[in-house]
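Q: Listed next: structures, encoded as structure tokens.
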Structure 1
Amino acid sequence: MGTREKERVIDSQGFRPNVGIIVASAEGQVLWGRRVGGRDSWQFPQGGMHAGESAEDAMYRELDEEVGLSPKHVEILGKTRGWLRYRLPAKYIRRREKPVCIGQKQRWFLLRLVAEESAIRLDAHADPEFDHWQWVNFWYPLTAVVDFKREVYREALTQLLPALASSKRLSMGKRA
């Protein structure tokens, strides 16, 4: 794998620190990406944190690596409280690797795209994570994500919905 895999960090309980990224449009839809080679596997952008990296720094790095966006293209609307965890199904646990990773613990960020859609570039790097993206309804990912991530998605979306609703009210107020 690439350098990102070599730098992976696993905590003492076997969870890999990770960031999840929800990019919202001005209309409140969210960016949904199809993983390269994932047999029609769709998800939000996400990725592991490097040793010594803050969650926000990891989020901006992953945002660039996965969808080609930089801090100037987005506005942070909110983030989840604490870590949200999911366990990997047994068939995905690589027991030969040390330390063994049994799942991920994630900090989720809700961002609003403030640039044109054309700023989204899946081909911004040589090794793309996604081969297609689309805007979907805020709750749609709960019906479409792989089952073992579903509860983390539900919790992240539930925690971040008030920030999205508040930002939409604020932006509507600015137009009046």
Structure 2
Amino acid sequence: MDSHYDQVMKKREAAGQGVRRYFAYSTILDRTAFLEWRGQHGYDFFELPEGKLAEAKDLALVFDFPSRFWGGRVAGLKDQPGASVHGRLFEVPDKDWAIIQHKEGAVTGMCVEKTVSVSVGGEVVEATAFFTNPTRASGDGPVSAGFVEALTRGARSAGLPEAWLQKIGEAAR
């Protein structure tokens, strides 16, 4: 466990009874990578709820965060009219939101939360997605090949469109 565990558990205790919509597009969709992260951080009790296929509008996938863990740049989101990012929409209980914040890097300031428009089952809803903190974004260094593999593996196992898998590869170049 790391030092953020206590922070997360305090937030869980203080949380309300509501639900938050979470748009996930990254390695949380890779079950193997997620279970490894969950175990390393002491959250074995947490189960990600069943998500629905979703497409976030006016966003693009960018590799803009140099990660020591992944050994290269990892993916984030940027506003881009007309573009879209595929992922899954999850409804996460408020008590578990701090775990999502930890996984996405908001606890360390790596990412910031932003409201996005997401199309799911023909309906457009608002959800929270995580963007690289602008003060920490960088195009320096190579894209992490291991991260791209986990991202692609997660997208495939999440049932995202084949065309999206190709776009991941294009964005990583």
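Q: Can you tell which of 1, 2 yields -10000 when helix-only ellipticity at 222 nm (-39500 (n - 2.57) for each DSSP H run of 4 or more, over all residues; to 500) is derived from it?
A: 2
Q: Give the label, chosen from 1, 2, of the structure having the highest value of mean count of other Cβ atoms within 10 Å over residues 11-18.
A: Checked 1, 2; max of mean count of other Cβ atoms within 10 Å over residues 11-18 sits with 1.
Q: Given a value of 22.2 for mean count of other Cβ atoms within 10 Å over residues 107-114, calculated from one of 1, 2, which structure does it belong to?
A: 1
Q: Further question: If distance in nm of label points 7 Å out along Cα→Cβ at positions 115 and 131 is calculated from each of 1, 2, which structure is the one that comes out at 2.5?
A: 1
Coordinate-derived values only; no laboratory data. The model shown is predicted, which means the values in this text are computed figures rather than measured ones. Cβ atoms are built from the backbone, for glycine too; each structure is taken alone.
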